[in-house]
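Next up: the structures, one after another.
Every read-out reported here was derived from the displayed coordinates using simple, explicitly stated rules and does not represent laboratory data. This structure is a prediction, so every number in the text was calculated from the model and none was measured. Cβ atoms are built from the backbone, for glycine too; each structure is taken alone.
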Structure P
């Protein structure tokens, strides 16, 4: 399992992913799930992956091969005219990889090859865009009603994002919000783990404004984790106390 979040702000895009993959409690490894390609002044494209590791690595490897020689190994996402076309190419490639593995004699075990991908980026003279690509190859785009996407183990961190998100918030506040969301997920599910990969893409920047790998020893993340836990305890104790006694006045006797 994994956990990845992509968020659209007025200022640009914020992306974060974990790096844990496991096939059992005694087989835990670290693999990057965030991959990015850019052409200075022209475009930046970043994807985050969740699901079967062999499937997602096959997709990323083919994207890499096409990007190394776009004129020879078309289509390349570095040549796509719009981010919509980038998402279309990624969706087709994901679908083809999954179908190829199923047709290779594993059709009865098809679900184990499933994967999903978040596609984010901007092409010059166009808006920053964010897409969620499904295993079938179809996708949806972030909008006013759905300004962020999650893949992987989403349920523990989602309430944090729903309550804290504001499209006008600063990049710094967005990163803080994501860290709280990830901390809540890490505390609840062992299949999501550090280190975390963070990328901030400013509108019309066409390169990462900020990029960092967050380790377990990161002082800011440790501070966020401990401060959030303490804030929750204080909020809990500040709530009205429950009582077993009936607080309503006794009913008047009938005459």
Structure Q
């Protein structure tokens, strides 16, 4: 059986069972867009687990194709960024050819959104520790960006959703201020932290656009479904529905 909604239907593949970002997306999507979510079960966020996770996406893509969704969004930046910018592009192209369906990942979405915002130099924050942040930075460097910093916050992967917006605000501000005047924007990697309320505040206080995965996801879904409905309160990208 296939399911559809009157303005279009997206199939999302969530990398974890963590609640939060799915509900946030559904709340800010325009009326009439259907969402069919499927789930992987990444638990620890360790590199070896993320490497293995990519293999789990394709069966779920095939399942969503059976439901005749209009586009498919395999979420989770880290598993695909570990493939590198070129490796990810090749994988997506192969999937689109096989399944004849529009497919975009978190990484490709973030690249489009950064370009729409006119950002070439940025500072990035993640909730992953250690050298994997260098992998994330290299992904964007290979895509033509200048990554001035990419720093993780010290938190267990299972407790990311419990971080307060105030804690994340302070983390981002600490990363940004040494690059003030050079950085054209701020990039938040990962949908796990619950910080939508501070996006407008950061943009106002620091004077640059802020890219968060959930509003960026809403923005690209709209563009791909030929919808142009601004949503205020979550940053410039979505408030102005910038061309993409």
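When helix-only ellipticity at 222 nm (-39500 (n - 2.57) for each DSSP H run of 4 or more, over all residues; to 500) is computed for each of P, Q, which one produces -12500? Attributed to the structure labelled Q. Computing mean count of other Cβ atoms within 10 Å over residues 122-129 gives 22.9 for which of P, Q? The value was obtained from structure Q. P, Q: which one has FRET efficiency 1/(1 + (r/R0)^6) of positions 58 and 178 (r between Cβ atoms, R0 = 41 Å, to 0.05), as calculated, at 0.50? For FRET efficiency 1/(1 + (r/R0)^6) of positions 58 and 178 (r between Cβ atoms, R0 = 41 Å, to 0.05), the value 0.50 is produced by structure Q.
Between structures P, Q, the calculation of relative contact order in percent (Cα under 8 Å, 6 or more apart) yields its largest number for P. When distance in nm of label points 7 Å out along Cα→Cβ at positions 34 and 50 is computed across structures P, Q, the figure 1.5 traces back to P. Could you figure out which one of P, Q the value 53, 39, 34 for Cα extents along the principal axes in Å was computed from? Derived from the structure labelled Q.
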